[in-house]
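Heads up, there are several structures right after this.
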Structure I
Amino acid sequence: MLQRLTLSPARTDRLFRYLAIGSALLIPAVLAAFLIQLGWGSAPAWREFGTGFIIGTDWDPVSNHYGALPAIVGTLLTTALALLLAIPPAFVTALYLVDAPAGIGEVLSQALDLLAAIPSVIYGMWGLFVLVPLMQDHVQPFLSETLGLGQVVFFGTDGNGFGMLTSSLILALMILPYMSAVMRNVFKMTPGMLRESAYGIGCTRWETARDIVMRYGIRGLLGGIFIGLGRALGETMAVLFVIGNVVELPGSLYASGTTIAATLANNFAEADGIMRAVLFALGLLLLLMSLGVQIFAQYYLKMSGAGRGEK
């Protein structure tokens, strides 16, 4: 007869403790491995171009002269525009879903979660075949001619549908479900008594949302925004389809450009020698940018929480 193997509670707790510690240590170990690999692979590029690589604007594979500034500017510009476009509708959508009737709210919440699950390449294909023609034939002419924004320096006088504005719209559509889903869950955590008390003293829905719901869940709201920021910062396929993939500083929001992730996707397969090291350097810069965003987010959340008296 086989004897059943049993573990004492103390041994089980000790085993679980070692497992938890090992899992926790795995995170910095993987991060360190990424940094070491990218640093080692990019070393020839840093020796060749130095820190001038970061502010260089040339991208000439024939003469092996490269600069990262166009990709960095494109990454930051599209990310900033995407957040600017996505935050207001994400907030309003989450606020509506909390107070929506049960049947409508559940359906729309499920649809929101499904949008967050759509692969980025699908967004890119939709942007290429639907959004780009729409931007070229209707949106860009409307902005330039009807609203007169063609006279503004950061808007172009003409466009082919591709470019910074289109890629920012795609990114905004991608990160909106993530941020809205987080905000929705934060709003639902607000005690009903607080909201009912606000309504009882005559507050409107907007005043209740601004002064009660937002203040109660500000950490969650900021967390959702930073999640969207991190998602947009490293997005590849959706941007690759619609940004134009021209390695130069964009002259306007209608101009084509590139991002770090798009540059890596376009060139890494056939890269060799110094160009491969340059792409490793771009990857290192993107990783450091993402880490910087996360460090700033944690610091800001901690300092803002301390200002509100949170522990």
Structure II
Amino acid sequence: MYLVKYSIKRLLMLIPVILGITLVLYFVMSLAPGNPAQQILGANASDEQLAALEMEMGLDQPIIVQYANYILRALRLDFGTSWINGNDVLTTFMSKLPNTLLVALVATLWAIAFGIPMGIYSAVRQYSLFDYGSMVVAMLLFSLPAFWLGILSQILFCVVLRWLPATGIGGWQHLVLPALILGANTLAAMIRMSRTSMLDVLKQDYIRTARAKGASRRGAILKHAVGNSLIPVITQIGISFAGCIGGAVVTETVFTIPGIGAMLINAVKARDIPVVMGSVIFIAIIVGVINLIVDLICAKVDPRIDLAA
């Protein structure tokens, strides 16, 4: 029962977060240079046409009133339509979400599959050549910009070698490069987090006690150290997956993937406030739910975490 109460409490805490984010975003978008009505009607529109469209869109009202009206509509699950193409915001977002989730999931999975073993082995073989090499790889992946890495990979694997398609979405071949580029930063985070966590666990008294009772070093590591070292790594996995969803803008733009990241950046360029606001609200909800799931998993794995408290 306490899990249900905790989950409800965490979900309710999303409300002020979403209100704060959307309030700031709405004011910034509204105060940006340019007239949305002018963009829709074109440069040849008359003043009467502009005034009529602004009244229809509610742009003639104070900004705080416009924001309040938008939130009231959003509470009824009415997120409006795009000012540019007239498409329903919720329908458009849901149609593009699977592409982003698929790329983010593949990126996170490959980063976990390689990053955690590398980090654990680096900690076990601390100060070895492998340890230094993995740290160099992690620092490089943290430092290299995603757009630069994506363009270089397109030139090498798509143009020169012609192994993979350069853009679009389709078969598994289209996922390889976007997932590798999007998961590069996650791989670096997995290596560093798992290494640091494993080093902390190896210094604990219960590891020395297990060795003193006759357990081999390999047995003590596999039976006692690995499981306990993964608890903070699980938290990092959730943060990284949420970051892949919210940070897919660059990857989707470089590889022309029709996901929510590309949709969001195009809406910002066009000053399409309904699409921007709706996308940010949906992303905030998704990230909040992912963080909640991670907390529940950590509580299940680590009995020391008392959610009821």
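FYI, it's all coordinate maths here, none of it is from the lab. Computed from a predicted model, the values in this text were never measured in an experiment. Cβ atoms are built from the backbone, for glycine too; each structure is taken alone.
Of the structures labelled I, II, one was used to calculate helix-only ellipticity at 222 nm (-39500 (n - 2.57) for each DSSP H run of 4 or more, over all residues; to 500), giving -24000. Name it. That value comes from structure II.
Suppose you compute distance in nm of label points 7 Å out along Cα→Cβ at positions 28 and 268 for every structure in I, II: which one lands on 0.7? The structure behind it is II. Could you tell me which structure in I, II was used to calculate Cα extents along the principal axes in Å as 87, 57, 30? Among I, II, the structure yielding 87, 57, 30 for Cα extents along the principal axes in Å is II. Here Rg and Dmax of the Cα atoms in Å, for residues 60-107 alone was calculated and came to 14.6, 45; which of the structures I, II was it taken from? Derived from II, not from the others.
Suppose FRET efficiency 1/(1 + (r/R0)^6) of positions 76 and 276 (r between Cβ atoms, R0 = 25 Å, to 0.05) works out to 0.80; of I, II, which structure was it derived from? It must be structure II, since only it matches.
Computing FRET efficiency 1/(1 + (r/R0)^6) of positions 52 and 164 (r between Cβ atoms, R0 = 41 Å, to 0.05) across structures I, II gives 0.95 for structure I. The greatest value of distance in nm of label points 7 Å out along Cα→Cβ at positions 204 and 236 among structures I, II is that of I.
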